[in-house]
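These are the structures in question, set out in turn.
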Structure 1
Amino acid sequence: MNLQHTALSNEKAGELSPLVIRSPHGVIGVESQGTVWNGVTVRHITQRLHPAPAWQNLAHAEATVAIVLEQAGGYCEPRSKLNRPTPRDRYDAGHVVYVPPNEDLWGYSDGIEMVRDVRIRFDLMHLESLLGEDLDLKKKREPVILVYNQRITKCAQLLAEECDDLPEGNQIYGESLTTALLAAVFRSSGTSKSILTGLTRWQLRRTIEYMQEYQFQDIRLSDLASLVGLSSSQFARSFKISTGSPPHRWILESRIKRAQELMSQQRRPISVVSTLTGFADQSHFTKSFRRVTGVTPAVWLRFR
């Protein structure tokens, strides 16, 4: 039997199909928040389980990367065979699983009352366009049963926070996090020296011109990468090498700088400034402003 749970209201309507848990046993309830970034489905999932042995099949038509962020009670683990425990020396949360398309791999738990994870699904052909030469073709064919990787876990936690609060105008940040996580899972061990040198002069100039022209719109990482003939992963790394800042951070700081000018020089109200600088609403603007400056717009204005 399949347990089907319709996503909560803060999943982007029309982009996500209903979440389906395959072959569940001991699953009491499921909550899910998520969206689709550049063809990659990202969900932040919380499951309530019977504290006795519980399980589900993680197989899906698309490739799946799952990162367990939190577990309450006993332990949970992926298993290639339901009745065969996975050898391990750690039982805490934070482990990463990769399931190739249509491959049976079981999520098993014992003594767990709650488990929270980020689950990412994507077409393997699309993975090649995201990572380009960074992709290790062998890695996309082989399942990853259980790996601890701090970089992947950090990206997953940030994605979980974005799924829980999905403002408009934040496309490039979600794409950047998703691409960085997938690159950490599937990147080949060798790195091209040309990429390590950053963008060429013409690539950087074209990118900056485009970002300045459209900074108050919802710029996509994939569009920036296409401008200079790179994959999203290669572009993001090269841009940071050239500028010292990730693309999404460069755009955010540019927006905030313009917002400061509008508030201090033109005396525009904060609510108006948030709209003029491309933020979804005043709450999104305030959160982003604090992320860059360390204070809210109101506090910043008080000391001008």
Structure 2
Amino acid sequence: MIRVEQLTKTYGTTIAIDRLEFTVEKGEIVGFLGPNGAGKSTTMRILTGSLGATDGRAMIGGIDVLEDPRSVKRIVGYLPEVPPLYTEMTVRSFLRFCGRLKGAKDPVEDTERVMKRVGLESVAHRLIDHLSKGYRQRVGLAQALVHSPQVLILDEPTSGLDPAQRVEIRDLIRELAQGEVTVVLSTHVLSEVEAICDRAIIIHRGRIVAQDTMESLARSTSRIRLVVARPDPGLQQELEGLGEVHRVSFDGTRTFQIDAGADIREAVANVAVSRGLLELGSQRGLEDVFLRLTRQDTGTPLEQP
């Protein structure tokens, strides 16, 4: 459904994104991750036809985004980080306006359908300016859905929502994907990506540094917690010398944290047993992978607003 080839965007001498390449299949939910300024929003704006690229190609549903952005906008729903709202309009009138603008089959009926879907029926008559941040975020999501798009591109879709509302939106995203809507989701809440995404693409300094299934990414790293009764100055050095170890930190008492590229608990136990091994545990997760891939250097190029 989405194919990106050598996609590049520069602002003068600043490279916002650098030769990105990835695909997203129909009905897939993909997490698009990276630190602030990595190029996520720039990529999303290009995919939605809101921003031109310097080089490369982006195809959505077989349509070249750069050559025919208007056709792309008919099949894509986009929720930017700051929802595009006309705050002097009521929720219902705004969504009907968006439906007509985006070519919805029946803007009146589709507005009622999408308000029910995202929980806006109780505030349909209210001015958007009078809504809380959470409800504004729901209106932003509703405008992205009102024309029944084939592709959803969501930038921080649960921003401002309480925990219960976050769960509701996650369930809605899963439901949409089961109906063969393709979803690209950017968020700083990594637990949400782990909960709902099939794959993750991690971008850093404008380049893709990893893309794989959630399970494969989790297997690519390991965080080990080690507690010993008798730590000594040589233990940390020995741990750092083990294969696959990226970093070892010591809390100054008895606990070490080891970040590694694989599960090396057996090797750690062999080193630690003579120091009075008390505890040895491993925890893998997307956060570990993300930090390892994005903390190696600083000075990321500024992503343009």
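Here, each number is a calculation from the coordinates, and none is a lab measurement. What you see is a predicted model, and the numbers here were worked out from it, not measured in a lab. Cβ atoms are built from the backbone, for glycine too; each structure is taken alone.
Upon calculation of Cα Rg over 2.2 N^0.38 Å, for residues 109-260 alone from the atomic coordinates, which of the structures 1, 2 produces 1.13?
Structure of origin is 1.
For the structures shown (1, 2), relative contact order in percent (Cα under 8 Å, 6 or more apart) is largest in 2. Match the computed value 3.4 of distance in nm of label points 7 Å out along Cα→Cβ at positions 125 and 197 to one of the structures 1, 2, and report its label. Of the options listed, only 1 reproduces it.
As an exercise: P(r) over Cα pairs in 10 Å bins from 0, in percent, calculated from one structure in 1, 2, equals 6, 25, 30, 22, 13, 4, 0. Which structure is it? Intermediate results must be reported in sequence, preceding the final value.
Working: 1: 6, 25, 30, 22, 13, 4, 0; 2: 6, 24, 27, 21, 12, 7, 3, 0.
Structure 1 accounts for this read-out.
Here the criterion is FRET efficiency 1/(1 + (r/R0)^6) of positions 93 and 189 (r between Cβ atoms, R0 = 25 Å, to 0.05), and among 1, 2 the highest value is seen for 1.
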